[in-house]
Structure I
Amino acid sequence: MKEKYLVNARILDPKNQTNEIGGLIIDSNGLIKAIGKKVANGNLPAAATKIDLKNQVLIPGIIDMKVFIGEPGYEYKENFKTLSSAALSGGVTSVVSMPNTLPVIDNVSMVDFLKRRGRDKASINIFPTATLTKNTEGKQMTEFGLLKRKGIVAFTDGLKAVQNPRVMSRIMSFANQSDSLIMQHAEDNILSEGGC
């Protein structure tokens, strides 16, 4: 691959507080060599492969915070390879995966499977979540401490909301003590029953 010069783009990078017109250089290995307003039309080699990105924006990779990966159990819907392809085509480089698989991600062995599979098959970053409750039934908390030590970034029952206030209170108390992130689907089944 030849070195490429992308020029005239609006560059947004919150981490480095960048908001400027400029460009970037991609080297022959596909890696970013330089970025910023110094990469401009005026100082490029004459034989350079140049792509004009006028009226377009360059940003760091996007993180999708709620992704349902089909593995394990629903591979016919999506797998790590198809997810990676779709994500990258939209600028998404990292995803937070929901635990609603078959079986659900509610124990250490399932976390190990998900992380290993993601590492071997995905071309994006996979940040796994585990269920709030065993088998997403809303009755018994999962092992937050064990799962968090295995690399879980958050706890959620995905599209199911924990309906029992006592169970949810225990979950919130433990999450506070262990500095764990909770992602709760905001729906009360009694209020939403038969509703719009």
Structure II
Amino acid sequence: MILVAITGSIGMGKSTTALLFAEAGIPVFDADQTVHALYAKDGAAVELIRAWLPEVIQDGAVDRKRLAAHLSNNKADFATLEKLVHPLVAEQRAAWTKQKQQDGAEMVLYDIPLLFEGGGEALIDLVVLVSASADVQRKRVLARPEMTTAKFEQILSRQMPDSEKREKADYLILTEQGIEDARLQVAAVLRHIRQGLIRKKPDNPKMVPGV
């Protein structure tokens, strides 16, 4: 079974592109959704975070807005949060992967926003990076409700520059031309993987032939 990860900085279109892989029949493990479940009432992360930051617990769940506000003023605490939550995510990912292998899946996709930042690529066979120009990225992000330039810059400061991610990735999917174009690129990536024609840096800037 081939282990593929999809990643990308904020506003690049990663989540939508992951849905296109799912649409093509590839099982997808969503790290963000897993964290949401861990933060929900009776989630496995709630008591761990309560012991550390009781003020961010509301009605038996982690209040994500309160947690985000705390982290914006205490950036060093990101590391503490990751130490608490990442092992729980890894445990669920391992169980999910085992089940998919038993189900006979040829390939699975892990949707992991901070893959490179956390060194997670070491456990992956192939990495798909979703990207767009900096201008498109900024416009998309600043169009989100409650998003500000300051918040955007803070998020970017915690993410590896897109140019560095491009150097590390095996495949690049560009999302500036819309969802139908992205769907064609996803199909090409899957075809390329299945044919076993894996190249680290082909001449094609989109990193797959025929796209």
Structure III
Amino acid sequence: MRLIGERIMDPQLPEVLALGSPLVFSLLESQFPNRFHFLKPWLSKLPLLQFLTSYAQSTQALIIRGGGSIKLTPALLHCLPSLKLVVTSSVGVDHLDLPELRRRGVAVANAGNIFSDDVADLAVGLLIDVLRKVSAADRFLRQGLWPTKGEFPLGLKLSQRRIGIIGLGKIGSEVAKRLEGFGCRISYTSRTKKPLVPYSYY
């Protein structure tokens, strides 16, 4: 048995180093309570690099939160010579030193397309908001401008509009799919023409 923070660790379970938001990893840990032991530097009184060094030989997997303050630098990786896998909870990997990970033979996995639907929903929602002036009208009303400025100008409809999309990747394709439901005429530009889509290419 080994003590991690205030918990005793079963040596039979693999260790996974967690770097980033405690809230994110508390949700993750609840999904795998008996499969992994998450090493949590924020529970330790040791400085981060010293904490990593204390688990240098046993840590083979690391999960990191994208967009956080911690970046996977060569100095940090130097403390983890046994590392074989890095998983980031984000789609982006700009917080990872990919050339160094590649040099060390460490596999990298990201969140893939898991957020594509959410981003596409938000993009179409913002498009409606701008055209229909929903947020602008809300501010106009809350600031009490109606009596002095007169009626708020009407917005524009999204339906039947011509829409241009720059980059028809996974997110762009999901946006286009949603806009089809509004009867929009869709065009796109991308590095290459997509052979299986019906939209006009420029």
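Each value in this text was obtained by applying a stated rule to the coordinates, not by laboratory testing. Note that the structure is predicted; figures quoted are calculated from it, not measured. Cβ atoms are built from the backbone, for glycine too; each structure is taken alone.
Here Rg and Dmax of the Cα atoms in Å, for residues 90-177 alone was derived from just one of the structures I, II, III, and that gives 13.3, 41; the source is I. When volume of the Cα convex hull per residue in Å³ is calculated for each of structures I, II, III, structure III comes out greatest. With respect to distance in nm of label points 7 Å out along Cα→Cβ at positions 18 and 138, the largest value across structures I, II, III is given by I.
Computing helix-only ellipticity at 222 nm (-39500 (n - 2.57) for each DSSP H run of 4 or more, over all residues; to 500) across structures I, II, III gives -15000 for structure II.
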